[in-house]
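Have a look at these structures, which come just after this line.
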Structure P
Amino acid sequence: MVISRKNRDSILNRSLVTYLNPESIVSEQYRSIQANINFVMEDKKSRTFLITSPNKGEGKSTVAANLAVSLAQQKVKVLLIDANLRNPSVHSIFKIQNTSGLTDILTGRTNLYDEIHHTEIGRLDILPSGTVPFNPAELLSSPIMKDILATSLRSYNVVLIDSHSVLELTDTKLLASQCDGVVLVIRSGKTIQGKAIEAKKVLEFSKAKIIGAIINE
């Protein structure tokens, strides 16, 4: 699926500052984060990164989307996967359909390459969440999910995964251990320090590799 040039200005909402205002201070901050991710990729051969937060409403999906754009603008081939199967939002940020996607691949109704949406933002592609399933935790921990990640890495330099907040459900903990690194998004003034520490401990107990935290203002 291709986002046409005709709709180029309407596909994005204002939260995608890295695309709409690439010279802004905020965009430069995202480029700094993107540079750190590039360093981790080179140093540790890491290529799959999960973006999560202690609780909902901390802006992790916006961060994931802007990081994906920032990487793609540097000619990195990026796949952004919406693995928040209970409350997806990546499709809303990029204004794409979500009638099918990740869950439909996980349940065997379709395949990866039929569900990818191509954008005109550098080399960025999107895999939306798809229909809301009744068993998201089971799907995310299935061998098919591991196959999806392995297959994605044959075509993309980096895979970013937007997930559910880590303290509310088991979904993210199950998925985090399958990724090379986890980025924890913390909203300034909203995230209680104890919750941030708890999220870090939960991820470490799940054998996830935390590569850094982003203070989202």
Structure Q
Amino acid sequence: MLERFFRVVTSNPLSAAAALWYRFYILWISRKPNIEVNGKLILNGQPLIDIREGSKLSIGDGVTLNSQNKGYHINMHSPVKLYADRPGARIRIGKKTRIHGTCIHAYQSVEIGNNCLIAANCQIFDSDAHDLSFPGVENRINTRGKSRPIKIEDNVWIGANSIILPGVTIGNGSVIAANSVVTKHVPPMVVAGGNPARIIKYCSHMEQSIS
């Protein structure tokens, strides 16, 4: 192991320095009492992880957080952002899920299953941030909105630039087309897309079950 490390350092010192930095960063965040890293965490670039006191982040084994535009197949405008800023807020990311340049903001709960693919520039948030405040709209700026949990089940693929709104559940195996705004529950094993998102394709098994 020492010989291998020496070869890496002498052949590509910048790469070795980056590898050491990532290891240090993962060790640092995993020692925080409200962050749980269960197994291997793969980082490309530096994510923004902001888990406030009283909230919690749980990351499964084999999760990838990609915040590095270089080498990614489309343009990514921001790093991964994991943000939980209310007492009791929870973010859970299941095993082997890959998240690219996406913001996940929990007031209450955002749960992402195993083997999910979340493409760049998505926004996943479980609160409206402000109330409508009709007719007293002058007070809107002082409101904090209501929150409803988001659940993304296993094997879901969310296309780039999509927005997942509060209270949504996306069923196992479903695909959300790029640039979609998901406002309602999406059943398992379908393709949904658009603004607002609607079902545009069922898998063949689902089609046979419905017919």
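Every number in this text was worked out from the coordinates using simple rules, so none of it is lab data. Values in this document were obtained by computation on a predicted structure and should not be read as measured data. Cβ atoms are built from the backbone, for glycine too; each structure is taken alone.
Some observations on this one:
- At a computed -11500 (helix-only ellipticity at 222 nm (-39500 (n - 2.57) for each DSSP H run of 4 or more, over all residues; to 500)), which of P, Q: P
- Origin of the value 15.9, 47, where Rg and Dmax of the Cα atoms in Å was derived from one of P, Q: P
- At a computed 19 (percent of Cα pairs over 18 Å apart, for residues 145-192 alone), which of P, Q: Q
- Mean count of other Cβ atoms within 10 Å over residues 137-144 derived as 16.0 - corresponding label from P, Q: P
- When mean count of other Cβ atoms within 10 Å over residues 49-56 is computed for each of P, Q, the largest belongs to: P
- Origin of the derived value 28 (relative contact order in percent (Cα under 8 Å, 6 or more apart); candidates P, Q): P
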